[in-house]
Structure I
Amino acid sequence: MTPKFVGVTGLPRAGSTLLCQLLAQHPEIHCEGHSSPLCNTLLGMRRMISDDTFFLSQLDNAFDTSYAHLASAMQGFLRGWHHDCQKPTVIDKNRAWLHAIELLLHIEPEARLIVCLRDLGQIYGSIEAQHQRTILVDFIDHLADFDRFGRADMLFAKDKAIGAPLISLHAVPDLPMKVQQRLYFLRFEDLLEQPAACMSHLYAWLGLTPFQIDPQNLKMGIRESDSHYHMKYTHQQTTKISKPKRHELPPRIQAQIETAYAWFYQLYYPQKK
């Protein structure tokens, strides 16, 4: 039996590590927890095949057959990645899944995505706090030499840690409704406030049998490697859920975020004042 495919995607520092830990509690879910290269590999396959002269020559003479070969191969690769999964549902975590949602649904029409959200100011604050704790080490994007405002500006750039997934989130209202219906948006704040209720609702959306988590007694899973991120984005797991300390931001940075990304709050935090 081929397991249902569920991707975890969204913003950084928005609870994807905690979410995967909670998903793994359910007996019908296989969730390794760490970020997967599967999405990046499929995107790389698309780029490679689009420049392959043998494939392009086949398209001229037998487009439908050749395209069907490609679709079958990519579907087989996606399913084969988790071939050893013995549970009904498999979770694959990668921040790029939202960007690749239409490609994913073309090869796996029943796939679903859980999109992690968090207040943008608190995401920046979390990253900056991590930087201050490891100030002797640079970011993977070499942002340590910037001042706080410049670093915030760079993090929100279109190809950086916060800016890249924001572009995908901004495009969600333009997606066909049948695609939007495959997305589940989960706010970090809601997950911390009502973890049991949030997970019960999410399990139901995934079509799983009811299951009640114990927020004060969680199983520890595989820890994601942090060295790749230059120790800036640690992925810690704990045995119980507790609220993180709220990050205090310089007023100028907070105002800039709320002004530049008013659309984000209108779409995903409509009650935020």
Structure II
Amino acid sequence: MNETEPRHVLVVANETLVGEELLDAVRRRASQGSIRAVVIAPVNEPSAGYVVYRNSRRASAGRRVDRMVTALREAGIPAHGDVFEGGPIAAVEDVLAMEVVDELIVSTHPEQKSGWLRKKNVLAELRRLAGERPFEHVVSDVASRTGEANVLVVANETVLGERLLDRIRQRAAEGPSAFLLVCPQSDPDAGEYPAAERRLRAALSALRDEGIEAHGEIAHPDPYTATMAVLGDERVDEIIVSTFPGERSGWLRRDVVERLRRDAGIRVEHVVADLAPRDPSGARA
């Protein structure tokens, strides 16, 4: 590369794209010499074989990319960006295969909040992919500054229950928040899950119609496993678990709520749904 040409800096982040720490890091790098920034927001996907509703998640990431690109351009730094599905490792691999990249700057939440850092190999793998290129890791605690909470909602047959929807509405009114609705599927061998999908789509539609930011996915049939998998992928600040009452709930018979309270490391709230007719799927939350 001609020494007068700008160096291409790959900026990798998702929620922390709005953090001042990352913007400052890119500005500092630009003060040392001419650069062009490639900004990417990797969006995690659930385990293979499960259904994820990407639209709102991807749209939110896209808005953050646009804000970062605009801020960099206003600072006099040429920049472009995009959203990539498949998580940070796959996203960086794709960009390195498509574009010239001279340096990498990766931004995450602090370890206790970062899904990327909870998976111990992610940062190490990104450093490996960087090879001899300069690599910087920026930590940004944007959640503490903004007060915005990521709330994980775990429910299956009760996801459309009024008690759960009312609690989500109440939580949204308490402060800035976004909701990930996870519906553990009933049959681990089924290729399709029409009843669970119908319930999830209806719940997401109802919440979005009220201006509540929500996205969702069909997940592993075991609610404990599904929840812990999300904690490894996403920043989650609190959990709401919805079940039927007492003996009607298979999840309560398996002590799912208390196991999550013990192992998740964050607040777990339990919402007990009103009794309702069984869903045609046959599932019992």
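Values quoted throughout were computed directly from the atomic coordinates according to the rules given, and no laboratory measurement underlies them. Just so it is clear, the structure is predicted and the values come from calculations on it, not from any experiment. Cβ atoms are built from the backbone, for glycine too; each structure is taken alone.
Using distance in nm of label points 7 Å out along Cα→Cβ at positions 92 and 164 as the calculated read-out, with 1.7 as its value, let me know the right label among I, II. Computing distance in nm of label points 7 Å out along Cα→Cβ at positions 92 and 164 on every structure in I, II gives 1.7 only for I. When mean count of other Cβ atoms within 10 Å over residues 76-83 is calculated for each of the structures I, II, the largest result comes from II.
Each of the structures I, II was assessed by mean count of other Cβ atoms within 10 Å over residues 4-11; the largest value belongs to I. For which of the structures I, II does the calculation of P(r) over Cα pairs in 10 Å bins from 0, in percent return 6, 28, 31, 20, 11, 4, 1, 0? Source structure: II. Computing relative contact order in percent (Cα under 8 Å, 6 or more apart) across structures I, II gives 28 for structure I.
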